[in-house]
Structure formats: structure tokens, C-alpha cells
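Asker: Each structure below appears as C-alpha cells.
Read the figures in this text as sums done on the coordinates, not as results from a lab. Only a predicted model underlies this, so the values are computations on that prediction, with no experimental measurement involved. Cβ atoms are built from the backbone, for glycine too; each structure is taken alone.
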Structure P
Amino acid sequence: MALKVEVYQKEKVRPSSPTPQTLRYYKLSLLDVLAGPFYGPHVFFYPSGAGPRRHDYDELKESLSKTLSILYPLAGRLLEDGSTIECNDEGADFVRANVTNYDLGEFLRHPKLEDLRQLLPLDPYPEVIDPAMPMSAVQVNRFRCGGTAVAFCTWHGVVDGIAMANFYNTMAAINRGERVVTNPGGGLVVDVAAIFSPGNSTIVQAMRTVMSGIMKKKLGKYASKRYIFSKQDTERIRNQYSQSERHRRPSRVVSLSAFVWAAVIRATLVAKPTLKTHLLTHYMNLRNKLNPPLPSQCLGNILQGTDSVWEVHGGAAGGPVTGQSLVGRVVEAMDKFTSDYVREMQEGGFLRSVKALLSKKTDYNEGEIKVLSISSLCKIPFGEVDFGWGKPIWIAIPQIFLDLALFVDTEDGGVEVWIGLENEVMCNLDKDMEFQSYVSFAHVLYESSCRLSSAL
């Protein structure tokens, strides 16, 4: 049965207090420009009657208004240069909708990506960057049973996963009636552009073109699924891989990254046996590695990818590719983030590396190199977003997954992996007995025949 979402109100929510003129313009950093021109979507699900407070949407709107006074760039608008937000207090979209044909529990049995996208306040991937577009938007969706899905779209060019979680938790704390620092910025809006300058407009435009090309790939080639690995099984993987690490026991995220990467390589080799080079890009938080360090939850995309490489030698892959054989490569790539390396990046090394990458004009996914990107949201407090209604019973991430995997904590200490791969590769992954032996639950999110749409 197709999901029916009826929007009945849409309004602008402005900051509860005006942003000072001295903070009128917020410059994006090179890292923000690289994040891409799209929104980061998250949907939080809450059953009725689970928490001490009723689901009051007027109260939630007021909490959003107060939050925008603190995180004021999220109430601004992107200027035509693509690297500046005018903090003009234009506000965020606040949308109210009813899900007319599902109870919450019924919907959560097998939610599809196209249904999750209907719960969002706007399309996360706009074809044209319009200066009137909000930097943030919220949609509250009431199910027949009284349960609520609170859906956020936040401009990725100003926030990464850590900053998004802080936005949500700040709003939730205000809604619970807790005292929160209310001065603009509150130590959470910092000048990252002074550290990582976006350079000239040529760099900005080039990155827009690259990111636009990635997002316009034909979705018909891809499938998206989520796999759940229990705490017990992730520990099994860690224990197995610790035998191959002489220095230390690999972390849960490192171990699972090597495990998933190895399985994707095996699945790709079956589909494309001539593909010789496989690259894993893993994104790491730089906030506490900079000198001086930045606030742990500040706005910005303060991340950098670290690359691990595996190559076919002599025209043949040899024996099966295993996570145990790859975990050392993942650890080695992450260990390069020393204080000296980060200092070099601060002093212009990062901009030089971006220029070198652009000059190559290499389309990795269509050429001789296959890239899998992994971003871990583990230990980032998405599961703590409590508006006074109790913690969310599930968190959805209805974005497009193109050779991308996201790791999310489960309530029992396991990991939920959202991943998108080419159809044939995904089919092979589902046939991989080594991979499937550790999966406790699998759920199809998107298939080629599906059509993604928004309620608006």
C-alpha cells in the first residue's frame, strides 16, 4: 500500500532573536564546499505516549526558533558565490503533515526509501541552487496512531554529521525545557574558512560541477539496503581481526569497515573481474586534531577522507579477499593523521591536494578505480534526540547511496549499515556467504523500479 502523506501547513520559522549585524556573513570553508550542494536528511520516529510530554508541534516550532538564534547560519541563505551564507534571519521551513493510511508500527515494518522521502520537508537534491532555499527545514508527520516522525533537511554545505546531531540535540534540549546557552554562536559557530580557505571561485564552481555529476548518476544502476550487525557479531569480527594486528585491537568501526570493504571487493570482482584497483575512503573528524582544536560540536564539515588501497596483482586476485587481510591497510591509513600531517593540511596542503585531484579529471567509478566511501555516525548522539517524548525508536537516513556506506549505532550496541551499490554488485553481496553469516537483519530500501518523490 502506497504511503499517503497530506501536508496541511507550511510556514517560515525565524530566529527568536535577531542575529547581530556583525555576524551577517558566514564564510564556508573548502571542506564545506567539498561536502556538496545538497541537504542531509534524517527522520526520527517517536511512538505516542512513550515519553512524559505530549507531541506538541507548536512547542516544537518555538524550540526551533530558539535554536536558530544560536545556530544562526541555519536561518540564513546561500549567496550566489556558493561560499557565503548571508545570516539574514529568513528562517527555516516548518511543515506539518498527516500520514493518513498507516500506524507508526505498521509503517516501520518495511519502510522503503521512496516512502521515507515523502516524510521530508523538501527534496534533498535540488537540481538548481536557488538563493531562496532555506539552510534548514523540518517536517512533523503525525501517524494515525498519534506517533510522530520528525524529519530534518539541513544544508550539507554548512554541517557534517556531528554538527547535525548537535543541531537536533540542541533543539530537543530546549523543547525539554532545559537551559541552553542562547547567545548567537554559543561557541558553536567558528571561522573554519580561516583555516581551510575555499580559494577562488574556480575551485568552488569545479566542485559544484563534480558533485552535481555524482548526484545525477542514473539511480537505475543502483540498489540500497541496510544491514544490521549485532553487538555479538561485531565483537566476533573484532576478535578475529585482532589476531592480525600486532599493535592494538582494531576498533569496532575499523573492523567493520575492513569487513564490508572486503565483501564489496569480492562482489565487484565477480561483476567486473578486470577492475584492478579498489579504494576505500573513510571520513575522519578533524575538530580535536587541529591546533588549536575546534569545539567538539561546532558547525562545519570538519572532516577529511583517508584512503586505503587494494590492487589486483598479476592480472588475478589470487585467493579470496578478506577483511583480515585488509584491516591493516585501514589502520595504516587512519594512523597517518598525525599532528604533523594535520598541520600540513592546515598550512595549505589540503587545498593543494584538491587542486591536484581536479587536474586529473578522473571519474573513479567509471574508470579503472572503484571507490567505496564509508562514513561512521557511531558514537555521534543521534539516538539521544529526545524532545521530551522519549528517545527515537528508529532513525532513518533517506539519502541517495552511490558506492557509499553509513554506519549507525543500534540501541543494543550493534551497527546498522546503510549502503548503496550497483545492482549487480549488490546481488553478488547478497550471495556472499562470509558476509551474510554475520548479518542479523537485511532490509531493501531502494530498487531500480522505485521512483523517489517528496510529499511536496
Structure Q
Amino acid sequence: MSYEDVSSRATALRQVIKLIQDSVETLIAEWENPAPDAVPASETSFAIPGRKAYDAQRTIIASLGSIEELVAEPHLRLVDFAELYFEVRALHIAMEHDIAILLAKGGEDGVIVEDLANATGLEKSKLVRILRALTTQHIFREVGPDRFANNRISQALVGDERLQAQVKCSSMGFAAASALPEALNDPVRGPSHDPQQAAWTLALGSEIPFFDWMNQRVPRSQAAEKASPGAARGPYKEVEASPDEELVPRNDAQTYNMYLAGNSKSLGSTHLYDFPWAELGNGLVVDVGGGVGSFDLQLARLYSELRFIVQDQAVATEQGVLMWQKEFPEALESGRTKFLTHDFFQPNPVKGADIYWMRHVLHDWKDEDCVRILLRTAEAMGPNSRLLVADITLTETIGDAYIKSAPKPLLANYGIHGHHGFSLDIAMMSLMNGKERTPSEFRRLFERAGLKMVKVWECRSTLGIIECRLG
């Protein structure tokens, strides 16, 4: 809809405000009296609203974007948006120096910046400017002159290693994003969808694709080398094994695996409830590219009969075994959960499982590679097997036949409520030439692999579940 004339803008603004008013009452009603389908944080460590409250949440958030479009002065809106990356960098700095954890020690009274500067080694006057920029975005609170405390948002970081990893991991893509304009204009890199031609390798100064770099074992003295090299790109030094040093996974690889575990909680917790897992009884779930098995860990606790095989590269499976030994050792000891080092481009050795589960796998790869992954999985499936793909399901702003649209005059895909999916799409492009996909794009991939897309399960998350069977 065009909002060039005053009358159409006024009508739209009134409609959006009415949506907010109605949604606010729905949301508050659930705060006061949770719906039967709401899941408290005590069960998953991540509260899941009931379906009506979830729809109210995303309507309110989407409305904020629509209001900004309707009332903002265009020049200021564009300039504000263009400079957001400075505030993102401020958050990266705060995370690198554990500011939320330091502020937690001060409680409601907060901590003076001088003490934070002493603890972090950052210069006081620059640190206060970083914190004030974040406080303006409602991350942290300013409780007095040069004194800051956590607010409801930043407090969530305290004691949550997985959430910390999620936020820290975003800095890994910053250098790749900075090289993206150059990569897109390059006559070779621009049209290529190969991972070694992504902006990541340009930023790193190497031909090593993102996952190859992340899965390298390096001398212990080099383990702390960062995936985001910063603004200055120099010649990359290939890892040379030292006879005197143990080869270990990169620190960033461990952070990345914890990031995936955090995603399993924040984006994937709804999948524990929005798909009928209980109907599987003691069925076998094969988690293809399952990382450390963080999603399976949640499933195993809720559905006591389900069995699991978690497949991934050795770096992830080794870390996964250690995590399960700490958090759910009896599942390993009984054989209910097994870890299997496996390359999903090779034939899957586990045949005829009830469920083959792929979460955040296909978005890492170009179409041709996705088809190869799907073919290897389809070859292992039996007549009653199902493939469940949990990936960001992008919806066009004009709507999609597979996804229920937002109420008008909001963008059909709920606008800024789902912006994370589109942001992640640019991240995939920058890091490994991967992509997020629409339902129609998924369907075409499945058909090329001999699979039939039978249902899109709409979850209370930007991460949906697509169910496939043999065609």
C-alpha cells in the first residue's frame, strides 16, 4: 500500500494503533493468567507464550515497524538505519568484556564506570560512551551519574553461557559482512555460490571456507585466533602443526557450537511442543548435522521413550559427548543416545529411522549441495520415515500460500518481528554463500531429491518445521 497521501497514512496509523491496543490486552491477559498451551521458563529455561499471546507479541512488534514507516521523516530514518552497525559493535565490545556479568555484582544499585574500567582495562570515558549507546537501545540501565546496572534484557546474559555464545558469535560474521560489498562486485565471487568464494574468505585473506576453518585443529597457542579478524585484512598464515604442541579445536569453534546450542533453546524450544513427538513412542530420531545434540537433550528429557543418534563432525560430537556426560549421563550409558561421526554428504549408515531431523543445516549450503545432503538422507529413509527440516522459513512481505499472513495493514510476514531471518540470510551469504529459503524454494529442493513436502508446521518461532516423506 502506498502512503503518499495524508488520508491513507492516517487510516493506516489508526488501524495499526487499534491492532496494538487489542494485542496488548491479549498479551496482558496471558501474563495474568497463562494459557494452557503456554510453557513456563521452569520447564525449558525459555518461556514460550501460548499461541494467542505469541500472535499478539509478533503483532505488537510488527506494528512498531509499521508505525516508524508511517511517522518517521524518511531522511532521518535512512540515516539512523545506516548507522546501526556502530551500536552492534558496542554490544560486541560489551560482550567481549563481560559487562553484564560485572554489572550483576552490583545488583539494583549498579556499578560505577570507574570500577568497570578497572575490571575490563578499557578507558573510562570511552567505556561510558559505549554503555550509554547501549542503554539508549534499552540494553542496560543508567541508574546514576556514570553508574550502570542490568535491565531485564541484559540480565538474561548472566549465568546463561549459551545466550552469551549466541551474542558473541554474531561478531564472527562482522568482518565477512564488511567484505560483502567488495565480494558482490567481484566478477568471480559475485555470481558464485561456492563457499570458498564467499565474503568470509575475502575478509580472512584465505581460501579456507568457513566450516573448514572452524573445524580445524590447531596448535594450542593458536586456538584463541579469532574468526573475525577485524577491520584490517592482511595475509592469512596457514596453520602449521608444531611437534611440541597438542592440536586442539579452535576456541571460536567451541563458541560456535554453544551458539548452536543457544539457538536450540531460543529458536527451537517451541519445536518441543509444536510437533507431536509423543506419538512416536520409542521411535528413533537421527539428528543429521546435530552439533552437540542440544535439541535432542531437551527432547530426551520431555519424551522418555524416544531414542537418538546425533551425527556431525568429530569436533562437535566430541564436545557433545562431554556435554551429555555432564547433563544427562544416563542417556549415554543406557545407549538411548549415541553420537556418530558422520559426513552428511556421504551415505547415511542409519537406515529406516522414524525421524531424520535437520535443524539449521540446509541454510549453510547452496542448492546443489542441499540436494546432495537430501539425497543421502532420502536413500536411508524407509516407507514410514519422515524428514523434518527446522530452518528459518522466510516469508515474502506480500505473503505466502503456506504461511498465514499478518493482519492488515501490517506487512504480511510480520515485518520486523521476523527480521532476524532476513538478517541471518545475509549472514549466510557473507560467511559461506548459504541462504535462508521460502517454502517454495524448499519444495523445489525436496522434489529434486525425490522427497515430497507434506506439511509446514507453524511454530511459535521464526524457525519453522517442514515435514517431508519419500515421493
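Asker: Quick check: 23.3, 75 is what I get for Rg and Dmax of the Cα atoms in Å, calculated from one of P, Q. Which structure matches?
Answerer: It traces back to Q.
Asker: Determine which structure produced the value 0.95 for FRET efficiency 1/(1 + (r/R0)^6) of positions 154 and 258 (r between Cβ atoms, R0 = 30 Å, to 0.05), calculated from the coordinates; the candidates are P, Q.
Answerer: On the way: P: 0.50; Q: 0.95.
So the calculation was done on Q.
Asker: Something else: Looking at structures P, Q, which one was Cα extents along the principal axes in Å, for residues 402-441 alone calculated from, given that it came out as 36, 21, 9?
Answerer: Structure Q accounts for this read-out.
Asker: Identify the structure, out of P, Q, from whose coordinates helix-only ellipticity at 222 nm (-39500 (n - 2.57) for each DSSP H run of 4 or more, over all residues; to 500) was calculated to give -14000.
Answerer: Q
Asker: Kindly point out which one of P, Q the value 0.90 was derived from, the read-out being FRET efficiency 1/(1 + (r/R0)^6) of positions 42 and 82 (r between Cβ atoms, R0 = 35 Å, to 0.05).
Answerer: Numbers: P: 0.90; Q: 0.25.
The read-out was computed on structure P.
Asker: While we're looking at this one, here's another question. Once relative contact order in percent (Cα under 8 Å, 6 or more apart) is calculated for all of P, Q, which comes out largest?
Answerer: By relative contact order in percent (Cα under 8 Å, 6 or more apart), the leading structure of P, Q is P.
Asker: So, one more: Identify the structure, out of P, Q, from whose coordinates distance in nm of label points 7 Å out along Cα→Cβ at positions 146 and 282 was calculated to give 4.6.
Answerer: So the calculation was done on P.
Asker: Given that mean count of other Cβ atoms within 10 Å over residues 34-41, derived from a single structure, equals 13.4, which label among P, Q identifies that structure?
Answerer: Traced to structure Q.
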